[in-house]
Structure 1
């Protein structure tokens, strides 16, 4: 899969695609329906399959001081798209100029002249252009005038509400990792570099790696059973993690700390991929380090059991 930045210098190799167009944060089950619809159109037109998305996310552009909200890193997202058979990813810079584009200008300058697409597929509720004024009807009309075929995927739901990135963020914030897994089709994964902490975990027998949460949406404060990959590994190493303010020892600083089971090595500066498998308990304050140590031991045992059960019989 080739990743292109922008839309002004697309070589012949990347032109003539049928693209799925959207934000694709999380590449969840609903996104996959759009991509599959684009695949069907691409096959019918004998064209390559592409995805065009906005980077940074428009939400971050319009609200730079908003709380963290990303579900997936760009690298993780692109890896997921590659696994779905996408041949080209076009990362469109969302800046002031793009925010001001009218729907017609967006179709002409970005999709037609810039990317040179032959087809576009979006969700049925897609809006685009300045103040999101463009509708799917506009996209069809402007596309038809330029020989660009369009198609639209109906919204996917679970019988209650549509599957969306907003719903996934809410489930993550609630610590509902089973629901997240259903909505995303996989466990939620956070990728971050290991930074130096206060090394207190070593003193109580549970050394931890402190991972920067960056712009990821924040999960419920508490303890989780997780699986970890180191520097590009698949997230398979069993571990227990805590996210929160550590009220027993600090109470002021947000930390994401991971204790890998049966691991002895230097993780500083390495990038960890942390897959959230199950919520164990909410964050709480203990009466001193001895009580905290005892609870961590209990949490670790619970995490081992949960991860072993999830893995199935050996």
Structure 2
């Protein structure tokens, strides 16, 4: 563990963050870098553990629950991202410890990419680009693709991002329905309580549901077969939401028409079977990856951090 000394509180940084955010943290606080630590590391045995007043981490990395009890001066956990499945929310709640994250500021960019993936998956833009670059156009015309406008869109998880996707889809005159644990108040779109029924109805199925144990393999073989040989699956949620083996099998057999994916089970490792499929669009978990959004996320990480250290309400609190 290495430290960068600066006035302010002692912050434990778990895993790498965007360089500009790391620079601000070092300017304002004493930062202990914990990129190499694991849940088995005995933080209580470290001489500086009692001085740590804040943890800054990211959604993919999180923080082990066992660490919270080993940091007696801890006032706040501030996480870069919207994913909560790697954050020890129950343990933090039991200790009355505020945990901040960065919702809302990334809604638009994630929704933008979801629509981009949908359009690419339907019109086969990336595949057409490869077609031209290979010189195949010289041998004949590109195959016909699928229209986007006026089609039926199913959204799984109508939270902030799901609603942003729906608003964009409305501009394409799409018929919109959604699946949620319960109907969402104040929206005009139809709630479909049966996920297989939604998939069977939809031309395109977009996943914007939260990750975690409760949604693991929510999209299984039954749902994929219901979406059907002309259907398109778009995932900007978490790789764990989809049964990846079932997805590959359904694509291979033709039971599912196509997929456009920004997330995978074991990132950055993408199965060779998906890499080989022309009816699959692949993106490197880049939905929130714009300069604008990442800066807004970094600003919110700092705002949550400073509010927690001051004993004030966090601008964006998970617990």
Structure 3
């Protein structure tokens, strides 16, 4: 264990004990007496208020009402934090409006040598969305969709929500139980269980214009919701086998509700199984267009009749 890691661990070890001895530290961390004394002395210099008791049964204890001093990071931990922080630029994530102050606080926690390493990394590493000729110029603003932070704050209190979505010329409200809030291809989406239609639905956060907690009296229990979802998941009416070219097309674009399972170790073949609501014209048209987009490297194992009819009509336009 490196010195910085050992001292960090020792600090937590002694902070959680009413009393400790040098022998206990030596045994716990497998270090010599001189090393243990040196580490304890350094911890005291960092500001931890230790009191030594002399005598046969003596040892050390932390003064009451003391607080644990500032955490020290290893070189690799600092690099990991900094690179992860850099990679979030241009991603329009919530809670990162104060990026500059966060960066300054991070730099204030580390040594000058560690700061020099970060400056060098900042000059060398470029991430998606950065202009190589001008690294300070980003393709997008760092600011997230305005409703995103409000949505997160509310769902941390309650996952039963009433969301209002802008749809073409009107706004519609949906009572939902939020299943997931996820980020895919630069867009934030809500996967929720519609409490009225009793079906899973996907909503774009970009279309969200209001969100409040849904009244308690009108809710289903979480157990009933999950039971209904599991039954719906069993109804599969679209099964497609994908080859390498079709998988490449899938990665370029696919509807948010769809996912594939690879069927070969090298991810050269895959299968898609899902339920398509053929009574929804918008969903049927989207799936029809998307299947054509996948190309010839597919095998249709199970397709709803309406979807197959739509495919034949589209193909007839090109091959009358």
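Derivation of every value follows stated rules applied to the coordinates shown; laboratory data play no part. Small disclaimer: the values here were computed from a predicted structure and weren't measured. Cβ atoms are built from the backbone, for glycine too; each structure is taken alone.
Given that distance in nm of label points 7 Å out along Cα→Cβ at positions 123 and 155, derived from a single structure, equals 0.8, which label among 1, 2, 3 identifies that structure?
For distance in nm of label points 7 Å out along Cα→Cβ at positions 123 and 155, the value 0.8 is produced by structure 1.
One of 1, 2, 3 was used to calculate distance in nm of label points 7 Å out along Cα→Cβ at positions 27 and 59, giving 1.0; which?
On the way: 1: 1.9; 2: 2.6; 3: 1.0.
The structure behind it is 3.
Please compute Kirkwood radius over Cα pairs in Å, for residues 11-50 alone for structures 1, 2, 3 and give me the label with the greatest value.
For this comparison of Kirkwood radius over Cα pairs in Å, for residues 11-50 alone, the top structure is 2.
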